[in-house]
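Listed below are the structures to be examined.
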Structure I
Amino acid sequence: MNTVDWKILYTNYQGPEQRAVEFLVREMGSWVLREPGVYAIHTMPCEPAVTIVGTTTNLVVTGRLQENAILRRFIQPSEVPANGYLIRVLDNPDTTEKQLVLIAGDTPSAVLYGAIDFIDIAVSEMTQELGNGLRFPNRTLREKLPPYDRASAPQTATRSVFCWGHTVNNYREYIENMARMKLNEVMFWNEFPPLNAQEVVDYAHSWGLKVVWGFSWGWSTGGCQDITPENLAGLSDRIVEQWRNVWRPLDGDGIYFQSFTETQQETTNGVPIAESAVALVNETAEKIWRDAPGLRLIFGLHATSVRNKLEVIAQTHPDICILWEDCGGFPYLGHAMPNPVIDLAFTEELLAQNRRMGLVFKGQMMMEWQRFVHPTSPYVLGAASAQTIENDARLVEPAWHHLKALWSQYGEEAYQIAAKAHASQNCEILNITGNLTGRVHWPTALAAQLLWDTSESYKELLARVFKLPYLQG
């Protein structure tokens, strides 16, 4: 094939489908738009998907199946899974010696995920082995591709990531990395609102990610053991006032909150923490819903103080999604030994509750909490310099070696828990928590894959993750 022998035909050039086209241009272009040793600059042709008749190039056709007649010519509706995508490679019957790469999604975000997996998975699987394990993906799009089919869809509706907002160095890179791992929601915890919140929300939406703003509903950096009837009085009204004045104007897709359950104690001042927390949460939610009916509320609940009071937690309003945290050893706690029997049993107990819920996986990069610096005012999210980004990446690299060892030892424990969640009708969120700025390391990519799908065996899934081209180290 010639150097510039590809054209992209798209259905829509907006939102996640626009990002799909841009992603394909960037990634395919790195392989086919430059001639070795020649300073000649080529561009990738991109046109609306009208017809393939008379074309003289290989084509990548992207879009939603129901909106694209070219895709419907070669793909049946039943072949595209709900909320998923199909990638198909075949010879173009209308043009001798040219080929079609079809990327059909059920939703705009699924179109983007299909484009991502064409680059990250399909090209690798189509790349010929040349002996001694040598593979050169940059040659693949210059040669005739073998027939190929790959369909995939998420087993969990919401695949989210939680972080402190002010720890994000580059919000654009961060959002693109999360989308490339097929996560579709980011929870930014803040003590003060970002000045560029609207820009962050708009950018995230364009990559198919919802933005949920997180703030305290009684959670305290000074400890959660000091809750008394006196300091609970009026707390609900203060939370609602803060939501109205600070967080509601930021145009997010929901609110994530933590209360005062992050403790090993089950009672405070003789009152079960579960009872006080549920009362506060229900009262506050009802007030907020009077102003914003149907607003998505996610209750970040630490199991350490309430795991023996599930009958009380069951009284939480059914429209609130409880996101369970610290439910046992690894992967629920980053550096704790797994307790497979106990942790799986507790997971099954949570999943058996007939209510909206989710689970938090840790085992990722965290801040140095003993020296954690809290913001003192509103700030600009994710606008650090290249020097700052490089400094932070270099500083935390040794810790990633330990995290990689942790996931090498115990990754299958996380797989088992994710598989249990996927089999449940009640688990609507699987979450990764960590400070995931900079390049993506394989423990994060593996955790994201567990959130998406566990239909393959753990060994097959792990091998697929290790082949991802964008991983750091």
Structure II
Amino acid sequence: MFFQHVYDKSLAQGSYFIGCQKKGVAIVIDAKRDVDTYLEIAKQNNMKINHVTETHIHADFLSGTRELAAITGAEMFLSDEGGEGWLYEFNHTGLKDGSLITVGNLTLEVIHTPGHTPESISFLLTDKPASPEPVMLFTGDFVFVGDIGRPDLLEKAAGIAGTKEASAIQMFDSIKKFDALPDYLQVWPGHGAGSACGKALGAVPSTTVGYEKIRNWALQYENDQEGFVKYLLEDQPEPPKYFAMMKHLNKVDRPLVTSVPKVKKLTGQEVKTAMSHGVKLIDARNKVDFAAGFIPDSINIQGNNAFATWVGWFIDYQESFIVVASDDQIEDLTRKLMRIGLDNVLGYISDVSSVGVELQQADIIKIDEFKTYLNRDDVQIIDLRNSAEYKAGHIEGVPQFFIGTLPQNLDKISKEKPLVVHCQSGDRATIGYSLLKKFGFKNVKNFSGSINEWVKLGNPVVTESEFAMA
């Protein structure tokens, strides 16, 4: 058996290339959209990809299953579980609980594991020449290392009201199936630390059934469905705005992109003209370079592993946008964007000075100046972190405005008073600073050290539990 774990750090997403070396055939599970990775693996190992599959209708990335099938001619094997409203709306070979996929001398048995989504399935792999017993379990967003898939995405991201409690109960029942499996089974999940598909995912890529029985919180609620549901639903992170669109696009027949698009390099005048017509400019430079000089109305989202996730919060799928990036960086950023279906990149520019407008400089403040603004009625200070981070410890009296939904809450912030923003380490504060400047807030300051520096220097924070005791 040939096995390769393909991991996309930008979305903390795992996919799998599994092949029968004797027969020269392979299957890919949960392919990302830039599928050249799998084609290269197949070429290097003299294999033909003749099967493609996925564990569920994904919300956090645009699946490459159809692109890969279009290029290779592979047969698509997809879940037909979940009932009405949860079936793929394009031709495929349907899978049900107990279905078998044969890949040369390998077999993958389907286990219906609803909870994260109604149609979710896992794959139990047997390498028949090596052993008649299964050796690996591919769980998608069912079981992670140290955690399990969240059941609230259908309600929070897709807007399907009243589903999270029922899905949590389904997950409780699915966990019993997992608990009945042999301890020795290797477990390969669909995500690692950093994914918004759970709240406490482990950083190591794989685990075993036996190890999860010991350390995974979900396996400790054997006879306590109520406690399980309560813990599973509380303090889940805010799902990115683009998740609802991913659910839709992964389910329906859509245009395919079978290669990484080439993005046009624009002139300064082209950028200036486009921005005058309302086209957004995403500046992917690091926050230090951005602060030193940026084009007015641009949004600073650094081109790191979180780039696509944050762009997905602030760019609509119907609108074109421009990226500020170096020539060496643009292909990587294009890949990150295409993985969540953001294909409407009008072009990019590498030199902000070429646009011919006066550049602005960010107002970055240090902790000593930040302290002078605390407890002043004439100054607003806002915390841009998510709810769980805020509850874990925040500066007393400072309200929370989650960065992802900041544009929808601007009416709650005064433009008349000076405004200071901070987050955990400074990255989201830079996004927030640039957004506020774009939306007409004149006197904005960025405490770039944020909570990390605040706590490191021994300053106090208030936790949710302290409020509860007051």
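Given 176 as the derived value for volume of the Cα convex hull per residue in Å³, for residues 136-287 alone, which of the supplied structures I, II does it correspond to?
Numbers: I: 176; II: 187.
Structure of origin is I.
Taking relative contact order in percent (Cα under 8 Å, 6 or more apart) as the criterion, which structure among I, II has the greatest value?
Numbers: I: 15; II: 12.
Greatest value across I, II: structure I.
A value of 21.2 was derived for mean count of other Cβ atoms within 10 Å over residues 240-247; which structure in I, II was it taken from? Let's see the in-between values first.
Details: I: 15.5; II: 21.2.
This figure was derived from II.
If we compute FRET efficiency 1/(1 + (r/R0)^6) of positions 56 and 232 (r between Cβ atoms, R0 = 30 Å, to 0.05) for structures I, II, which one ends up with the highest value? Intermediate values should be presented prior to the final figure.
Values: I: 0.00; II: 0.95.
The structure with the largest value is II.
Taking mean count of other Cβ atoms within 10 Å over residues 128-135 from the coordinates of each of I, II, which one would give 8.6?
Checking each candidate, the match is I.
Determine which structure produced the value -10500 for helix-only ellipticity at 222 nm (-39500 (n - 2.57) for each DSSP H run of 4 or more, over all residues; to 500), calculated from the coordinates; the candidates are I, II. Mind showing how you got there, number by number?
Working: I: -10500; II: -7500.
The structure behind it is I.
No value in this document is a laboratory result; all are computed from the given coordinates. Everything quoted here is computed from the prediction, not taken from an experiment. Cβ atoms are built from the backbone, for glycine too; each structure is taken alone.
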